[in-house]
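> What follows is a set of structures for review.
Please treat every number below as a calculation from the coordinates, not as lab data. Just so we're clear, the structure is a prediction, and the values are computed from it rather than from any experiment. Cβ atoms are built from the backbone, for glycine too; each structure is taken alone.
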Structure 1
Amino acid sequence: MKKIAIIHLGAREYYSIPRMLLESGHDVRVFTDIYRKGVGRFLAPISTQIARRYHPDLPACRVHHTPLLSWQYSYARKNATSADEMEAVFHQYGKQFALLCLPELRRFAPDVIVSFSTTAAEIFQEFNGKAKLILNQIDGGIEEDRIVQREREKYPDWEEPAAGVLEIGNGRHGVEQQLADTIVVNSPFSKKCLTLSGVDQNKISIVPLAYDIKSDFRSNHNKRGDKVKLIFLGTVCLRKGIHYLDQALDSLSATGFDFDLTIAGPSNLKPSRLEELKRKYRYLGVISKDQIPGLLAGNDILVLPSIAEGFGMVQLEAIAAGCRVLTTTNAGEVVNDDVLGKICEPYSPEQIAAAIRQIAQDMSVSNREDFAKAAALRLKDFSIQSVSARWQEVVEKKF
C-alpha cells in the first residue's frame, strides 16, 4: 500500500483517478478546491459544475479542500473574456492552489503525488526526490496550443488569435514536465504532441479516461427516421473543428443530403460567426451534464471533427447512448470499427462529408443488436476496472 496524494483542481473525470487508486487498496488523499455534497448550491450562480463536486465512492474524510479559492477561481473563469485571459486564470490559480496544498502535503508525506497539469510546479519542486511525481497532462501541452494558434491565425474571422497562450503556458508546463518522473496522457495524439515539444517519450504513459458505465445511462438503439440527425457537443471553437464541419455540411446540403444539426455548448467564436451558425443550425448554448444522455440518445451521429483533442469523453457517452461517432485521428482512439462510426483525418471538410454520408448509409443496413454488442465490448476497454489496472501499473512503475 502506498500513500498517494492527488492534486485535483476541479472535478475532472468525476474523481475517477482517486476512486480507482482508493479501490486498489492505497492510502489516498485528495487535494481539491471544493468537495462537499450539497455545498454547490451556494456557488451555482458562479459555476453550475461546482454542484457536481462530490462522489459517493470517495469519502469526504479523504479530501482536503479550499472552498474560498473555488469561488474565486470560478468567478475568474466566468469573467475571462479571451483565450489569453482564460489561460492566465488557469496558471494563476494553479499556482495559488499548489501553494495552499503544500502545508497539508508536508504533513501527509506521500510516497506518490499525482497532479493535473497547471497545479504541479511548486509541489513537484518541493517533493522532487522525496516522492514519485506523476503529471497527469490533460492535453498535448504547448504543441497542442501551437496547433490551435496556427488555426486561429489561418481563420482570424472565426476566433480571436491568442498569442499569450503560448507564452503563459510554456514556462509552467515546462517545469512540470521536466520534474515529473512519469507523464500520463490520454491518447497517442497527446503523446505525439509532447514528444514534438521535446519531452522524453520514455517518460510518457498512455492511460485513457475511465467511463463509469454503471452510474450513467443505458444504451438507446431506437430506429431513426429518414433525416439524419447530427449533434456537435462541446465548446464551439476552432480546436474542435466547427469550421470544417460547417464547410462539410454546406457541401452535403448542395447535394440534397437531408440532415439536421444540433450544436450544444459554450462558444469561443466571434459573435458574427456564432450568429451565422445559429441561422443555419439549431444552437442550444450551454447545457447541463444531466442533459447530455438524452441529447445523444435522440441523435444519430456525434460529430467531433477536432484538430486537437486530448481524448473526448463524449465519444464514450455517445456510443453508450446508441449514437454513432464521427471523429478524427487527433481526438483519441475510441471508435475502433465501422460499426461504431468513422475516423477521418483532421482539417478535411471533404473527408468529414464523406464519413457522414457513409455512416448514414451503414445505419440504414446495420443491425441494432450488432451495434449494441460492439458498443458494450468497446466500453469495457474504458471501464473503471480496465483503466484502474493501467493506473496501478503507472503507480508501481520504477523511475
Structure 2
Amino acid sequence: MTPLDSLLALVNQRTPFFIDSRKAVEGGIFFALGGEKVDGHTFLPDVAAKGAKGAVVGLGYSGPDFGLTLYRCEDVKGALQELAYRVRESRLHQFVIGVTGSVGKTTTKEFIAHLLKTTYRVDWTKHSENSQLTLPLTIINSDPKAEVLVLEMGMSQMGELEILAHIAQPDLAVVTKIAYVHSEFFASIDEIAQAKGEILASKRTKTAIFNDQVTQFAPFKRKDLEVIVYSLEDKLPPFPLQFSATHLVENFHGAVAVARKLSVSDEAIRLAALTLTPPAKRFERVVKQGITFINDAYNASSVSVCAALKNLPKPKEGGRTIAVLSEMKELGKMAKSAHKEVSLLAKSTVDELFTLSQGAFEGEGRHYRSKDELLKALKGLAKEGDVVLLKGANSFKLWTLLEEF
C-alpha cells in the first residue's frame, strides 16, 4: 500500500487533516509543507505534543518521528493535492459547485450554501479557504455524506484555477464579477478573465452561472455549456432580505440562480432569506456609542470599495458619513489609477475621508501612516448619529479600529 493509499483510507475513516500546526487536531494528520520562510517539518514536535497521530513528510526528511506515523512523499504539496483529487474521484456522486470571480465570491458561496441547505445535505468552504493548499484540504475534510459540496476557488496567477478545477471537478461553475483584484501578475483585465475562465477546465463541468458582466469576456462565450446569466436586474419575487446594499443583493441573485437550477423552490428560498446574512466583515453593520459602523474590512478592490461607498446608509439627522479606507494591495500597474478612482468617489459621497497607507493615498483626505494615529483622530471626530465605513486590504485589519473604539 502506497502512502497515498494509506492516507485515503484515513480520510474514509474521517480522520482530520490539517496544514497549520497551530490548528493541530488530536488524532489528526499534519501535512509538513515547505515554504519560503518556514519548513513544516520543524513543527513536527509541536503537532505531536498536541496529539496528532501522523504527518506527511518529504522523502528528504531524516529527523525523528516524535512518535508520529510518517507518510513519506516526494512532494508534500503534491500529495495534498493528489489526495484531494482521489477523494473527489471516490465521491463522484456528490454534486460539486465551484465559485470564483474577482469580487463577491465568498458572499455568493455562503449565500448558495444557505439556500441549498433547505433542500440538501450541504458542505462548503469555510471562511475564504480557496487556495492551492486550503481548497484541497477542504475537500479532504468535507462531509462524505454531503449531497452538495460548495467550493470557493481563488487564484493570483495564471494556471492556478486550472489546477483547482482538475482537483475539484465542479459539476457547476459560478463566476461573479471580473475586476482588477490580485492583478499584480496580469497585464490586463482580459488576462484576469482568461485566468478566471480556467474554472471551466474540467470535463465534468456541464453548467455555468455567470454574472452578466463576465459574459463580455472571451473565455465565457461558451457554446458547449448550459449557461445561465444573472444580474441585479433580474425580476425575483419579493424575498425578505435583511440587507439592501446592491452588491449583496446581486450576490443573492447569483445564489438564487444556483438554487433554482438545483430545483430549490421559491418558497424554500423565501424562508431561507429570513435568516440570510452576509459573512463577517462584509458590509457588517455594528452600532457602537450611537455610531453606525459598516465593517467591510475583510478585503478591498476599487470595485468593492466603490460599491461600499455607494451603498452607505444615511446618517441620522445632523450626522455625517465618514469613510476610513486603507491602501488596496496586489494591484500592480493599476494601483495608482485604482486609488485615484476610489478617492474621487469618496470625496463626492462622504463628508470625511480618512486614509491609511504608505503613500498610495498620500494627500487624499486626512491621511495617516499609523493605525494608532488614525484611531485617535477618528475618536476625536466621530460622534453619535454618524456612519463610519471601514474598508481596506485584509493586511491592514481595519476591523481592529472598531474593536478598540
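> Upon calculation of helix-only ellipticity at 222 nm (-39500 (n - 2.57) for each DSSP H run of 4 or more, over all residues; to 500) from the atomic coordinates, which of the structures 1, 2 produces -9500? Before the final figure, lay out the partial values.
Values: 1: -13500; 2: -9500.
Comparing all candidates, it corresponds to 2.
> Using mean projected area of the Cα convex hull in nm² as the calculated read-out, with 18.3 as its value, let me know the right label among 1, 2.
The correct label is 1.
> On mean count of other Cβ atoms within 10 Å over residues 8-15, which of the structures labelled 1, 2 is highest?
1
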